[in-house]
Structure 1
Amino acid sequence: MDKKKNVIVIGAGIAGIAAANKLSKKYEVIILEAHSDVGGRAKNINGIPIGPMHVHESGEYSGDGGIPRYIEAHSDLDLSSADLPNIQPIPDLLEKFNIPIYLNTSDRIIIVGEKSETFNVEKFNSYLQDYSLERNIILSNMSLEETLALKLNNLFEEAFSGLNIQELKTIMKNAAERNMDFFKYGDAHPLVGGNGYHGLIKSMVNNMKNVKIQLNTTVKSIEINNDKVLVTTSNDEQFVSDAVIPTIPLGVLQKNIIEIKDISDVKRKSFQKFKMGMMNKVILKYENQFWDNTPTFYRIINTSPNKNPITLVMNCNHIFSDADPTLMLGIFAVQALIDKEIQINNSLDAIQAAWPNAPDPISCEVTAWHLDPHCYGSYASFSEKTHLVDYANIMQPEWDGKLVLAGDGIVPPGLQGCFHGAYISGLRAARLIDKYQEVCNV
């Protein structure tokens with residue numbers, strides 16, 4: 001019997017685990033992971049997810065003919081119908097491993113500040129409904145209710161993309177002029193409970209067979225050598241394989257921290273046409289819960305001048321019932337780049353304004369994805385320089401199909417930056433590796 005061919009997967013996030021699981025039925029697979037645990041950016045702090053949490057919709061494929069027509073029109077993306085499922089695949093995966101999904105994501109507005117007594121909440125809510133991305137400039141003659149409603153909606157847009165609202169407006173205008181379609185998700189996103197997506201990945205790993213995972217292994221370089229792939233780690237350990245799937249975040253690819261030798265210049269240039277969106281989280285743990293547990297989210301609206309006008313707060317105990325009393329605040333785009341201490345102070349200021357009798361937290365944690373050398377950002381996003389051809393360039397296999405990238409950035413427009421996009425990219429990479437290896441056997 002011929003010896004099985006082997007494939008190296010770099011990264012044990014959802015893309016790497018999906019690819020490895022699919023390939024393991026036919027190939028020997030080893031995963032090299034830089035961290036001490038699997039999960040990638042799907043991490044937890046004290047049982048609270050600090051990475052992806054939402055279950056997005058599958059995406060909308062524009063034009064007549066649906067997915068088959070989209071695949072035909074975008075042949076340069078090397079897609080199959082398996083890569084673009086009509087139905088989001090993650091809910092079935094969560095059900096398989098008994099990970100709960102919470103559909104009810106109710107929220108509550110808390111108005112604080114010097115002018116809160118005269119603030120008209122009904123007027124504010126009506127302005128929230130009358131919004132478009134094109135209309136995001138705050139004018140001098142706008143009422144306070146309209147101004148803050150616009151800022152809140154802008155914040156939602158920044159949370160979606162991780163980009164500054166003005167930058168996002170320019171990007172979308174350029175995209176329209178280039179006839180680019182970015183798929184859009186619906187407004188209501190269910191949340192993953194239990195141990196979040198980290199719990200899902202751990203369950204998938206425990207259920208996986210014929211895959212070796214080597215943790216605490218940082219890759220330094222990848223190259224093609226005598227028709228084999230050579231992967232070298234930071235401590236100069238070397239692995240030889242028939243193919244490789246690097247699930248490397250775009251932020252790392254852009255900095256060339258892992259040197260992929262002899263890949264095309266056009267691919268290198270396309271890496272730089274994207275951005276890593278920014279979303280950091282402040283996790284405040286308390287000895288006792290002093291807030292109502294009914295809503296999932298609080299929106300703190302501060303009407304005082306020179307105060308952070310909008311603060312989004314998640315009531316973690318509504319979803320994670322076994323967690324210690326914890327509030328989590330989202331910080332997006334430019335604000336996510338400010339000093340950690342400032343983020344904490346701004347968060348505590350907002351909590352104190354909304355709950356004047358709130359005690360000091362017993363612990364404060366702040367994510368800093370932009371400083372993490374294994375990602376340099378929260379999730380993949382587009383920029384004003386992005387063209388459709390750039391997606392094709394980064395998704396194209398290299399070295400006669402022996403190298404296929406995967407991850408949340410290596411997907412068609414609109415699936416970027418989300419968990420199920422990364423999952424689908426792993427399956428696609430595995431399919432392409434198998435396709436090219438089959439050709440080699442003919």
Structure 2
Amino acid sequence: MSLQAVVLAAGLGRKAFPLGVKKPKPMFEILGKPLLGYVLDSLAAAGIMDVIVVCGHLAPQVQDYVSNGDRWGLRIRYTLQEHARGMADALRTAEHLLADHFLMVNGDDVFEADLLVRMLAELKDTGADLVLAGRQVDDPSKFGVMQFEGSRLTGVVEKPRPGEEPSNYAVVGAYLFSPEIFSCLDATPPSEYQLEAAYQRLIDRGRASYVPYGGLYASFKYPWDLLSINAQMMDKLIAGQNVSERAIVSERAVVEGNVIIEDNVRVFENAVIRGPAFVGKGAVIGNNTLIRNYSAIGAGAVIGFSSEINCSLIGRDTYTHIAYVGDSVIDDRCSLGAGTITANWRFDELPVKVKIGETAVSSGRTKLGAFMAEGSKTGSNATLMPGVRVGPDSIVGTGVTLHRDLPPGKMAVLRQQYGVLNNRFAKSDE
């Protein structure tokens with residue numbers, strides 16, 4: 001059965017701040033490839049060749065990367081969601097291009113092609129108007145949760161209260177619809193959960209089915225999700241050591257575990273790279289550095305003398321010097337001054353919370369560092385406290401301990417004045 005696919009790549013990603021401001025979420029790289037690239041890989045592997053990409057926020061970045069789809073052997077067409085009005089509205093933009101049943105997936109999720117193959121097989125067997133995928137999770141209260149009568153799917157409950165979950169099967173963000181979904185959308189008032197309310201109508205008609213799925217699946221919603229996605233992808237894709245013949249690795253450097261080192265990387269004396277780890281094309285790993293524990297270094301980055309990168313993502317063309325970066329995401333073209341530290345551990349050892357809008361959201365991680373967007377910088381001896389977010393093109397000044405988020409294009413500085421007494425510096429009373 002030949003189907004089409006709709007890939008949603010239009011959202012603003014407000015919950016991912018500061019990482020979605022100047023780069024669309026689907027364009028964030030894991031192991032040197034944008035998330036969207038993995039989505040298109042899976043569609044092609046499942047034999048789904050006709051793909052509609054819904055763009056919106058920073059659409060040219062998506063279109064420049066995907067182009068016409070030739071590198072995947074896909075036929076790619078685009079629609080534009082001019083204003084971010086949710087998944088249902090984004091899907092509406094593609095309605096005129098859809099002929100029959102179609103898959104809908106998010107451009108910033110990662111999953112295996114087997115998920116799509118299972119859903120296609122279920123459609124072939126049942127002819128349903130809706131096929132969902134369910135994944136068993138430990139805490140279903142965070143998700144849309146499937147409700148059953150025996151083995152029959154009877155509904156999806158969005159984010160039920162803890163202890164009131166109808167099952168432990170969370171809905172995976174891949175949907176197989178018939179064109180009937182559009183008439184259901186017509187009959188459903190706009191809301192945050194309009195799409196979910198619309199496909200509940202298909203479930204109520206007895207025209208829905210589902211497949212269980214236990215393979216790789218991860219979604220980029222909050223900034224720390226990139227750390228989880230990176231770890232899962234490293235476990236799946238890095239086996240042994242793959243060191244490019246075009247890389248220069250000092251005989252006095254140490255490379256251990258599952259590691260990828262790409263073309264034109266230079267690894268200097270006394271550097272240690274302890275996998276799982278990834279070092280992108282043209283990166284420089286300086287003397288006495290330590291890269292370890294699910295860390296990824298972007299193409300062209302320079303990890304300078306005596307820096308330690310632990311369980312973190314470092315973007316393209318980012319520079320560090322005598323820095324500690326732990327459990328953090330530092331995006332492209334950032335610069336960390338000497339002595340910069342990302343604090344990643346609370347004294348009370350509780351999970352780190354991050355303020356999303358007006359709500360403090362638990363990351364679920366007892367270790368969580370900082371998030372710095374493109375072009376941001378720190379001065380010497382700057383400290384970023386757990387969960388702090390730095391907007392694009394912002395600066396954390398010399399000696400600053402940053403306790404709260406810094407908006408885009410701003411600078412945090414220490415306000416100090418000094419006078420001279422007896423040839424020694426002292427704080428002025430002024």
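What follows draws every value from the coordinates through simple rules; no lab data is involved. Treat the numbers as computed from the prediction; the structure is a model and nothing was measured. Cβ atoms are built from the backbone, for glycine too; each structure is taken alone.
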Practice problem: For mean count of other Cβ atoms within 10 Å over residues 333-340, find whichever of 1, 2 sits highest and give me its label. | Solution: 2
Quiz item: For Kirkwood radius over Cα pairs in Å, for residues 229-364 alone, which of the structures 1, 2 scores highest?
Solution: 1
Quiz item: Thinking of 1, 2, which structure, once volume of the Cα convex hull per residue in Å³ is computed, gives back 151?
Solution: 1
Exercise. Using FRET efficiency 1/(1 + (r/R0)^6) of positions 253 and 405 (r between Cβ atoms, R0 = 35 Å, to 0.05) as the calculated read-out, with 1.00 as its value, let me know the right label among 1, 2.
Key: 1
Quiz item: Here FRET efficiency 1/(1 + (r/R0)^6) of positions 165 and 357 (r between Cβ atoms, R0 = 35 Å, to 0.05) has been calculated and equals 0.55, so which of 1, 2 was it run on?
Solution: 1
Self-check item: Parent structure of the calculated result 1.46, given that Cα Rg over 2.2 N^0.38 Å, for residues 85-212 alone is the read-out and 1, 2 the choices
Solution: 1
Exercise. Supply the structure label, taken from 1, 2, corresponding to Rg/Rh (Cα atoms, Kirkwood Rh), for residues 45-284 alone with the calculated value 1.01.
Key: 1
Quiz prompt | Entry that produces 2.8 once distance in nm of label points 7 Å out along Cα→Cβ at positions 109 and 301 is calculated, selected from 1, 2 | solution = 2
Self-check item: Test item: relative contact order in percent (Cα under 8 Å, 6 or more apart) calculated as 25, pick one of 1, 2
Solution: 1
Quiz item: Out of 1, 2, which structure matches -5000 when helix-only ellipticity at 222 nm (-39500 (n - 2.57) for each DSSP H run of 4 or more, over all residues; to 500) is calculated?
Solution: 2
